[in-house]
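Structures incoming, each one as structure tokens.
Throughout, read-outs are computed from the coordinates displayed, never taken from laboratory work. None of the values given here were measured: they were computed from a predicted structure. Cβ atoms are built from the backbone, for glycine too; each structure is taken alone.
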Structure P
Amino acid sequence: MGLLELPARHTVRTDPEAVQAVAGTVRRLLERGGSCLSERGESDLGADRIAVGTAHRDQAAAVRAALTHLGYPSAGRRGDRGHRQPVAGREYDVTVVLHPLSGRPDATAFHLETGRLCVLASRHRHACIVVARGGIADLLDEHPSTEPVQLGVSVKFPDGWEANHAVLAHLSAHRALG
């Protein structure tokens, strides 16, 4: 897993710089003509083996438009929002993911939902590249969970706030600045 970190700032949901970073990453992967080696053998990394993951339909559409403009209309086509087909339940050699909290001014329950982050970050066989604006950890700290704490009740699954911090901590060791 790797993180392509863009400068911190609040943006619109279809952040043009982040969209271009996602599309540019896919383009570079395809232009370099990589191959993947696994128990299934060796295969070329083609457009059909790269998924793009976003949290919103308009973000996915913006990335598809950017890829078409770059001359790769079929690249990332399989990408969609986390929790929906074709990303959920599928496996790709490489995924390029726009972090759900990238550029956001707040951390809503929708964006903190752990299943969303899990689907986006777990569909790869070889590599996952997360594109995000800096400052997500600060955003999380400024918007702590408002869910009521119930004493004596065990948590059934990870908290989105905690899960995002854990993923960011892992990615910080594999960060490139964009």
Structure Q
Amino acid sequence: MSITIKKMETDGEIKGKAYVHFKAWQQAYPGLIDQDYLDKMSLSKCEEIAYRWLDNILVAKDGERVVGFVGYGQCGNEDLPGAGEVFAIYVLKEYYGKGVGKALMDAALELLKDNDRIAVWVLEGNERAIRFYEKCGFRFDGKKETITLGTPVTELRMVKNKKPYNQSV
């Protein structure tokens, strides 16, 4: 297995990102979000999303196959001015535990390196994702919000604070 992390550019990569988005939701969210909503998250809907959101997406490729992606950018939360955000990170289940998510996160964090803080939102109860974010240095900051994915669900914010480089000795 040789994983390459790169900017999403080609039609095949956009469609591959859409497939990962679709498949990852089916693999990660049963029991966390409304099953009817999950059933309506079709591959064609994920393709529409992928073609609308072309910027700030990195894909992980195993050969020519897209097996994961990360979306990143500037955080829109008013209480975190100047922060960056990882908006989405998904990896196909068969690639769990192989370093793909870490490689995607590291690449996104590198692109957000000018931000002192990076935020990520995670569904309450998504223990696998929470453990992953904690390993990447994110910690809960107490902020939560309710969103509707068929039924109301709670998202929790995690933040990674970067230490200043020039610490006095």
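From which structure (P, Q) was P(r) over Cα pairs in 5 Å bins from 0, in percent calculated, if the value obtained is 1, 8, 18, 21, 21, 14, 8, 5, 2, 1, 0, 0?
On the way: P: 1, 8, 18, 21, 21, 14, 8, 5, 2, 1, 0, 0; Q: 1, 8, 17, 20, 21, 17, 9, 3, 1, 1, 0, 0.
Label of the originating structure: P.
Given a value of 17.2 for mean count of other Cβ atoms within 10 Å over residues 25-32, point me to the structure among P, Q it was derived from. This figure was derived from P.
Looking just at mean count of other Cβ atoms within 10 Å over residues 1-8, which of the labels P, Q belongs to the structure with the highest value? Mind showing how you got there, number by number?
Values: P: 17.9; Q: 13.5.
Top value of mean count of other Cβ atoms within 10 Å over residues 1-8 goes to structure P.
Each of P, Q could give mean count of other Cβ atoms within 10 Å over residues 33-40, but the derived value 13.6 comes from Q.
Of the structures labelled P, Q, one was used to calculate relative contact order in percent (Cα under 8 Å, 6 or more apart), giving 21. Name it. Going label by label, the one that fits is Q.
A value of 23.0 for mean count of other Cβ atoms within 10 Å over residues 65-72, calculated from one of P, Q, originates in structure Q.
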